[in-house]
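Got some structures for you, see below.
Quick note: the coordinates plus some simple rules give every number you see, no bench work behind them. The model shown is predicted, which means the values in this text are computed figures rather than measured ones. Cβ atoms are built from the backbone, for glycine too; each structure is taken alone.
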Structure P
Amino acid sequence: MSTPRAAFGVTPQGATPAAGQSPFRGVSGLGVLAGLGAGAFWGTTFVAPLVVPAFGTVDLTVGRFLVCGLLSLVLLLWAALRGEARWPSAPQAWAALGLSLLGYTGYYLLLVLAIQAAGAALPVLIIGTIPLWVMLLGKPQGLRWRALLPGLVLTAAGIALMMRSSAHGGGGGAGSNLWMGVLLAALATASWTAFGLLNARWLARHPEVNSTLWANWLGVAAGLGAIGIAAVAGSAPTELMAQPRFGLFVAVSLVTGIGAAWVASVLWNMASRRLSASLAGQLIVSETVFGLLYTFAWNGQWPAAVQWLACALFVLGILASIRAHR
């Protein structure tokens with residue numbers, strides 16, 4: 001029976017680092033900018049529910065990934081018309097399906113189910129630890145733990161402050177099945193952490209597949225996953241279209257599907273290809289920073305002092321991690 005990594009086409013060979021580790025690649029300025037850019041686009045998903053509050057999380061998730069899948073398919077077909085088509089082999093297609101399930105639709109479905117079971121606050125706090133797990137499990141060979149410690153400590157402190165702020169601010173009442181929600185949130189955290197590490201491995205082992213092409217393959221797979229989620233949730237397109245402000249919902253889906261899904265995927269692939277998993281993991285916290293800035297701008301209010309401090313710790317953690325990887 002094959003291991004999960006073998007199933008995704010990233011089985012180690014020769015001198016490939018041990019499980020969860022990546023080679024020590026140093027710092028790429030373009031990689032850092034790409035990682036921060038991905039965080040900036042991911043942050044728009046924080047605002048989406050505020051723009052169209054009448055639409056549920058499942059609706060927003062399906063709309064986002066359906067748009068991403070359609071865009072990816074159009075780009076692939078356009079390349080085919082120009083005679084530049086590049087279609088995945090069977091192992092590559094399975095890798096795209098598996099990784100899109102881990103990092104896209106499956107992850108969001110687990111998160112939605114966790115929020116339904118336990119309320120919003122606790123699951124969001126649990127998945128907020130994803131950067132730490134990616135940093136810890138993605139430490140490159142040749143880099144000492146002592147070098148990573150400042151970035152880890154600063155990031156952990158920022159997450160702790162953000163948790164404290166969220167806990168005091170409410171953020172959704174507790175659901176009726178707290179422990180099931182905790183379990184589902186933990187599974188969502190494990191799912192995206194595995195995606196971050198395995199996606200980086202896959203890209204490293206397939207340099208012939210560029211970041212944009214891989215984003216298109218993942219996007220088509222995510223679009224198929226969105227159709228599956230809609231079927232499981234029992235979403236009726238006619239009921240969705242009958243809701244007020246459906247046009248605005250379509251606009252939000254276009255923004256998040258093109259920006260937070262497709263563009264962010266291309267940028268994240270660029271970062272994953274150029275940076276060690278530990279440094280790329282550190283950059284994930286930029287999603288929270290940008291998301292908070294967008295949210296506060298939308299609400300027309302200033303962040304609380306503890307939230308400013310948490311963001312400052314995140315930025316210092318990124319700088320410390322960049323320095324450690326030089």
Structure Q
Amino acid sequence: MIGAYVTSLGSSSEIKIGPLPDPVPGPREVLVKVSAVAVNHVDTFVRSGAYATDVSFPFVIGRDLVGTVVSSPVNRFAPGDRVWCNSLGYDGRQGSFAEYCAVPEDRLYALPDGVSDDAVAVLHSAATAYLGLFEHADAGYGETIAVLGAGGGVGSAVVQLASTAGLRVIATARADDAEWCWECGAEEVFDYTDPDLYDKLPAVDLLWDNAGRHDLISAVPLLSRGGRIVAMAGLRETPTLPIGELYTRDASIRGFALSNAGVTALGSAARVINQGLSTGILRPRIGTRLTLSSAAEAHRLLESGEARGRIVLEV
């Protein structure tokens with residue numbers, strides 16, 4: 001088979017495209033013929049070594065896939081079934097950027113009827129949004145959430161799921177992303193380049209910073225009593241924390257990484273994702289379409305900030 005892989009950790013230039021042995025599924029693994037993959041920021045962290053995890057070389061990159069079952073040791077999957085996964089390429093598991101993958105059956109989910117390969121663009125971001133909102137931040141009906149960087153993949157999914165769950169969503173984004181944020185369910189959208197942004201934002205129960213800048217000096221005073229900040233971006237950031245403003249509000253910061261989620265949590269997220277895909281609540285925003293042979297370019301585009309919308313690769 002052909003795969004996108006690295007033989008050492010480093011820059012996107014380390015990514016190679018070439019033949020690899022076909023995967024041999026284990027006793028609880030499903031062999032999947034991959035049709036589409038997407039690139040996530042965490043993929044670049046693992047490839048570069050910034051996010052330490054077990055890898056064996058040659059290491060196939062990537063987390064997400066949509067594909068078709070070739071063979072399965074379990075009855076719930078049969079050859080020809082359309083399926084998806086969003087948790088490969090980490091903790092000793094080979095990645096998704098290849099023609100075939102052996103996927104642990106408890107990390108594989110059926111793709112709803114009528115849903116296209118484009119679903120791959122929301123799998124990782126929607127799982128992040130769901131688990132961050134409802135398992136880590138305890139988001140509740142009627143609460144107000146500020147989503148900073150709402151035009152991106154995770155930000156869009158947070159807006160879509162939070163608004164559907166009955167939260168009031170305040171979004172910050174680039175001016176040319178405002179229409180998209182409204183379409184996703186935001187009630188108000190602010191230009192995040194505005195130097196007076198934090199003076200204009202209302203008090204909130206939740207704050208999710210997808211931009212990863214974590215200006216806690218400005219953000220913590222926005223929190224209502226018992227407010228929560230979701231911290232899941234800004235790998236190298238070391239912000240100043242106004243501790244007095246935090247504890248006198250009974251407020252907290254909830255650290256969260258999807259990579260740490262177990263199969264039970266991922267399964268809960270998968271049920272919500274499939275419902276969202278079936279009903280149209282979760283909508284992909286694809287900005288760049290490439291082929292597997294352009295995997296290195298896909299990583300470069302994401303790291304440079306040049307890409308707008310999600311990057312999807314056909315396999």
Task: Which of P, Q leads on distance in nm of label points 7 Å out along Cα→Cβ at positions 158 and 286, largest value - done: Q
- [ ] Given a value of 23.8 for mean count of other Cβ atoms within 10 Å over residues 102-109, point me to the structure among P, Q it was derived from.
- [x] P
Open item on the list: For relative contact order in percent (Cα under 8 Å, 6 or more apart), which structure out of P, Q has the highest calculated value?
Closed with: P
Open item on the list: Going by Kirkwood radius over Cα pairs in Å, for residues 142-269 alone, which of structures P, Q comes out largest?
Closed with: P
TODO: Of the structures P, Q, report the one carrying the highest value of distance in nm of label points 7 Å out along Cα→Cβ at positions 118 and 230.
DONE: P
Task: Structure responsible for 18, 11, 8, with semi-axes √(5λ) of the Cα gyration tensor in Å, for residues 214-253 alone calculated and labels P, Q on offer - done: Q
- [ ] Could you figure out which one of P, Q the value 24.1 for mean count of other Cβ atoms within 10 Å over residues 30-37 was computed from?
- [x] Q
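For distance in nm of label points 7 Å out along Cα→Cβ at positions 38 and 262, find whichever of P, Q sits highest and give me its label.
Details: P: 1.8; Q: 2.6.
For this comparison of distance in nm of label points 7 Å out along Cα→Cβ at positions 38 and 262, the top structure is Q.
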TODO: For helix-only ellipticity at 222 nm (-39500 (n - 2.57) for each DSSP H run of 4 or more, over all residues; to 500), the calculated result is -6500, so let me know which of P, Q that is.
DONE: Q
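When volume of the Cα convex hull per residue in Å³ is computed for each of P, Q, which one produces 123? If you can, show how the numbers build up before the last one.
Details: P: 144; Q: 123.
Only structure Q yields this read-out.
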